[in-house]
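Next come the structures, one after another.
What follows is calculated from the coordinates using simple rules that are stated; it is not laboratory data. Nothing here was measured: the structure is a model prediction, and the numbers come from that model. Cβ atoms are built from the backbone, for glycine too; each structure is taken alone.
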Structure P
Amino acid sequence: MLKSSLLSLVILSVCSYSLWGQTGQIKDVIDREYEDIEKLYKHFHAHPELSNKEAETSGRLAVELEQRGFSVTEGVGGHGIVAVLENGEGPVVMIRADMDALPIKEETGVSFASDKTVTTSDGESVPVMHACGHDMHMSVMVGTAQVFTSLRDQWEGTLVLIGQPAEEKLSGARAMIEDGLFERFPLPDYILGLHVNSAQASGKVGYAPGYAYANVDVGRIVVKGRGGHGAYPDLTIDPVVIASRLVLNLQTIISREISALDPANITVGSIHGGTSGNIIPNEVELELVFRTLNDDTREKLIKRINEMSRGVGLSAGLPEEDWPRLELESDSHVSSVYNTPALGERLKDSFTRAVGAENVREISPLMYGEDFGEYGSAKPEIPAFLFSLGSVKPEDMKAAEKGLIEPPSTHSSKYLPDIEPTIRTGILTMSSAVYDLLESEDH
């Protein structure tokens, strides 16, 4: 019994020493390659491309990964790329980075700021900016690729790196999956990703076991009525009044029918109807978005929105064929991001070894949409995890906590990550997590 315990202790000590030693080697690679990775980040930042237009971005990312020994396939699900590095028997780990930018005019004032504009199909000139950190995500992924190329003699397994288009449209992941991501390339044992966090200091990472990002559904409700002169509303069925009643009624679903411990919201962000204040129109159109974490709550919201829509139509005296009804946009739904809890515990240990326990914290779920969840939805049996990468200067974060400033959030024209510590922490934590998974005893 004593010998067995001593042997287990020795094995544990050797494994711990190996993992701590690996952290040092990863840092050495980052030190050697940092200057090139920062230049690459600034290139991506200065040359953004909108969703489904990422031709130059994906081409540059493909070249960077090919130079690091990966076999790259382009044109997967549009401008998506898949890079594979096989290195003997072992687990298959997939890492995803998104590539697209936003139609925002940059106001950061840095020398490498984007001054790019594009012309839409309508002839409109639109500015473009990496305001959501996808330039950082790609740079961290290239840095991680460099780590595993440099340390290739110290691990076995397969890496699958994907550059995903159209995350901002919440459609790129689905497009890659439909184009055979899980059939044409090695099937992963684990799927990882990261996202910058504009409410967390650089040098720190966050993890949310379980639900991390929300289901998102986009739809519209057409409220019909019977128009007429504003002087005689009694001769009409006023769709403006019906629509107003419905907007308020919908909010009671959240406040009175959904548990306060089950995050959900309904936002009616657009109301269109009528041409003049003295004319009661024939119809009003509502555009809405609703967000939930779990699928049961999502189905309940769809059911109750439809029931309330029919209810206001009935109470207004409309014939049944004219009752309002929810119309969900085709392909508008994006699945919630569900981080596999057991995998989260393992990543927490990896992150703690890499950056210290004081720089790792559990965070709450976010109600944004993130189509990383589509990978887990398509393959729920594969453990998946999207973690949070702090990107705000620590001094700014401290000032924000005191209420002195409000750091620019992602999707802001002034958002810019604290570049060096964010790149270094991203590469270090992602590489540490991947290395630990490649060392997994489960495979």
Structure Q
Amino acid sequence: MAQVHTSHGARTGPGSGFAAVTAPPFRLDEAFARELDARDPLSQFRDRFELPGGKTGQRRIYLLGNSLGPLPRGVRSVLASELDAWASRGVESYFEPPANWTSLDIRHRETMATIVGAAPHEVGLMNGLTVNLHLLFASFYQPQAGRAKVLIERPCFPSDRYVVETQIRWHGSDPEEEIIEVGEGDHGPVTAEAIERVLEERGAEIALVFVGGVNFLTGELLDMSRIAEAAHAAGCLVGLDLAHAVGNVPLSLHDWKIDFAAWCTYKYLNAGPGAVAGMFIHETHGTNRDRFRLGGWWGIDPDSRFRWQQTEDFVHRQDAAGWQLSCPSVLSFAPIGPALDLFRDAGMTRIRQKSVLLTGYLEWLLQQLAGRNLPMITPSNPDRRGAQLSLLANDAHGLRRTLAAEGIDVDVREPDVVRLAPAPLFNTYHEVWRAAHLVARHLNSERR
């Protein structure tokens, strides 16, 4: 068995790295939800999405932005433009306006860098999330005698664990010996404090700390800055899976001195199924010529990319783009622009402000309607969660079906977790009000 460390004794509040947040006063009546919607400074962004069910006239309440964000309205036109460029100019669209496909990989770096708190040269857009993690592990997981272990969270997203296990095997070791899990069982919590304790006790054995910024199952937001500081003090590198964090919570990857991170763009960023993923490499590594990376033609200087008579060895670019391998998928890149425009226009500060209020409103309603012993595994402290509440249900699939029949979409993680993700760019307070009443009715019926 992998070595498991639990978070007994972890604190919230003073000394935990998270400040306590007091929710504003709420009311139970439907009119109050309407009032909140009327005062919502982000309300106009809802109309910039094609929400599920909209074409039938029966728009659904879509609480699945943590799984796949809805379609931004601008995506259809940009996809059509790329298809037109392909049809009209063929391969010349790589080099000529308006398409200029050779610059696709850097076209949206500045906006993405703003969202993740990085310099543009520290951000790359390429591949899918798990592919990027393998590329990053090839560079940053370099086990040495006596320092070969990887610290991960529990619960850990399955694909992340597969990456860690197979990378360890690739280096000829046994994952059961080299993985250290930190967390309080299958439902968390994890906490930065628990990770600090393990690093204090066993840091000299650990090569890499690799955790999710926001836990996929519980919605717990980890104190990434604090974890990075503790990891570096112990001589470890630190990497993050930000699939559930980017576009959900504010990030400052450069200032936190995160070594590397990767994320998908189809969840809170709403860039669509199969959209190109993102990667962060701190500039201290990106400019380090001695930092190993796997090579491909899109990772070299663009001026020499199309020289077919190669006379020199692979020399990578001195930034995150140096981790690229292949030419980017034009059609997978196209939705990134309209998706990121939403975040540029709304700003992460306003998005986070509404997220805290919207998720807090959902939690408060459920507590009032289903009782204070609400079976919730998401932290109640708003500073320790993103836009997600995860509930334990005896009949999780029954709850999902009940909500679906009423036009409300949520998801289930086996065997007993129901996740509700009120996304601030397109979900309303009235939608949350309605969902809370139906969820509470089901939970109350389970208790009878």
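Taking distance in nm of label points 7 Å out along Cα→Cβ at positions 266 and 426 as the criterion, the highest value among P, Q goes to P.
Computing Rg and Dmax of the Cα atoms in Å, for residues 82-281 alone across structures P, Q gives 18.2, 63 for structure Q.
Where is FRET efficiency 1/(1 + (r/R0)^6) of positions 290 and 434 (r between Cβ atoms, R0 = 30 Å, to 0.05) largest, in which of P, Q? Don't jump to the answer; show the numbers that get you there.
Numbers: P: 0.25; Q: 0.00.
Looking at the calculated values, the largest one is P.
Tell me which structure, out of P, Q, gives 46, 25, 21 once semi-axes √(5λ) of the Cα gyration tensor in Å is calculated. Let's see the in-between values first.
Details: P: 46, 25, 21; Q: 36, 30, 18.
The value was obtained from structure P.
Here the criterion is mean count of other Cβ atoms within 10 Å over residues 138-145, and among P, Q the highest value is seen for P. Matching task: -13000 is the computed value of helix-only ellipticity at 222 nm (-39500 (n - 2.57) for each DSSP H run of 4 or more, over all residues; to 500). Pick the structure from P, Q. Considering all the candidates, the number was obtained from P.
Look at distance in nm of label points 7 Å out along Cα→Cβ at positions 130 and 298 for each of P, Q: the largest one is in P.
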